[in-house]
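I've put the structures underneath this note.
Quick note: the coordinates plus some simple rules give every number you see, no bench work behind them. Since this is a predicted model, take the numbers as computed values, not measurements. Cβ atoms are built from the backbone, for glycine too; each structure is taken alone.
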Structure 1
Amino acid sequence: MLFPTDVGLSLLTALTNDTSIAFHGRRVLDVGCGSGLYTVAALHDGALHVTATDINPACAEATLHNVIRNGLDESAVTTTVADLSHLDVDQPWDLVVCNPPHFPGDPAYAAGDGIEAALVGGRDGRALYDVLLERLDDLLAPGGTLLLTHSSLTDVQRTTKHLTQRGYQVRTLQIVELDIPLRRYAAQRDLLLARLYPLRTLGRAAFRGLRFEVHTLAATRGSTSEESR
């Protein structure tokens, strides 16, 4: 389980600077909740209820623990241990928040401690992005908004094009430039970069030296009447 990173914190910075999106009175799905950063922020901003989901049971436990430690209402949180592709949806959410892992995978990254699941997103880094996009119409209520931290290492244009074609209104709240976080993978630095260079050649990853961008995207689903037109 990761401590909140600069990538994850950048979404909260974007919301601080753009107050047009608020959690107050809304039902929220926190996808890949980690230590509960977004769940705590949503409840602090008056969210009606938050469903916090992660594939790691320790993350669900830590999220609830951090809600309690921050003096927030634990009855307003449901924690679920599930793969997003198999998450049950009784009622779609008003807001879906996600900070997906974004490194391309390699067996050398596996350390047996599970940390690669928090940082590595399949062969090209897009594994969770693609599942999220596939399920978004099920997860998000009409008129609802997806808040997504999108790494430039994982083809931002592909995601925005997909959402736009599906009728979502997409806007960029913020772009920040960060260092590619290699400390955890210092021993595999050259291997990691070797995975990124071909993706950049294909136009599916963007970075300069060891600097990449994080785009905070807000994608709002049309209302039922808008979608029918």
Structure 2
Amino acid sequence: MVDDGRVIIPEVLAFGDQVADALTRTLGPDLVGAYFVGSVALGGYVPGESDIDIAAVSGAALTDSQRRSVASAVVEASAGCPARGVEFTLYRREIAGSPPSGADFEVNANGGPRMPTAVHLDASAEPGFWYVLDRAIAHRSGLAISGPPAREVFADVPRDTLLEAMYRSMAWHRAHEKATLYSVLNACRAWRFAEEDVLGSKLEGAAWARARWPDSGTIDAAVALRRGENAVLDASAVDALLSAVAARLR
């Protein structure tokens, strides 16, 4: 149902419809809508390399049985994902329509041809900052696969809340992912947001940051890796970028 002029690759559109159909079969009329978020919504999708991020909304909280059924339906659909994999999160409408404070999801399920299957049904056990960012993207840029426009369903996220979420994501990268393309590109996007209040794609953030960071080679290497090319990231250089961006976020 994407109709706002943004160009989406047909195979991505078809997969979104497949996920929405699976959700409709599982939830029936309780499904409010399903939405592209992440790189597809922000214009940074790289065929063959990016994930497909989908957020969905139910009218009410799900039972344990419904949560398991939704997760199973998404994991089953993920086998046909045309990307590396799908990252899926479902919220109830009351939560989606309120400013976020944590993960607060009903279901989180990931899987695909090149992504390990992971199902999370306990939001309290997951880091909340990723979901704060996703809900901000949903409100500002989400594309409806089914249901009403995303900005009518997802509340916007206050700037201070987003800055805190991004700060926590920098700490998480430094502790867990370190010298990866995701660390670099998330840092670039966060830095741009801190300076210009623009929540764009990771690749747009990299282009913006490249002219402002003295070590452009680190950013170039991350972009090359994002595009499936060969490159090497230096751990100390990545940590320096993460540390500098964290300071700016504060």
Structure 3
Amino acid sequence: MTVALSYPHDAKTGAPRPLQAETLWAVAAQLRDAVARDGSPWALSSRALVAAAKRLQVNGREIASTWDFSQRVHHAAGREVLGVFETDPSAPGLALVSVNGQMIRNRPDLELSTVAHEIGHIVFDAPASVAEPTRRYRSETRGPGCLDGATARAERRANEFMGALLVPPQPLHLRLVARARSEGLRMMHAPHRGRPGCRVLPASTPPDALAGLTAALAGDFGVSDRFIAVRLRRYRLIAGDAS
């Protein structure tokens, strides 16, 4: 099955227009709705994500992808990296993704976030190669720190897409409220980007309680504690956060 996605773009080149975070979240939601579930109502699996991304239609352009998890992956200078996304003029319309199996071994959370990040590159960077078949593109994810600390625009875009694909605002808020209530934690009204009408945690929440809540939410969504902490901040689900 081909999954169709769309967002504002240059009709001639296929390149994305400057996109706000909310637009990236909406594109992520389009794909998330098409990903098969493996029993959890919250967490996605790497296998299901790869399957959904094998054939995409992005803004009307057909993009296929191939994935390799079996090799060590290196950048041009020879240092080992976490993952590589590239297009090649000899294979127009095909995204080539390599994920370093050694670096993600026994780290299902890192595998999941790496896969989601590389799908972000497929969605936003591959369409231009369809419009311009002679164009070669390559991006490298050098390590886990790149998944939440990137500076380049394409990497930040892939990270924001990744975050909303794996941990969307409203499902995270729903689980946050449920778990906070079960722990008897105080909540308050404040502006946020989650589920309308629901309260958020106050900034005065005890650190130990917040850490326990973050760990529980990480288990719900199959990601790391740090991943959840970043999404809570991005969605303003702790009062006073303005990221």
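When distance in nm of label points 7 Å out along Cα→Cβ at positions 108 and 196 is calculated for each of structures 1, 2, 3, structure 3 gives the greatest result.
Match the computed value -15000 of helix-only ellipticity at 222 nm (-39500 (n - 2.57) for each DSSP H run of 4 or more, over all residues; to 500) to one of the structures 1, 2, 3, and report its label. Can you show the working numbers first?
Details: 1: -10000; 2: -15000; 3: -12500.
Here the read-out was taken from 2.
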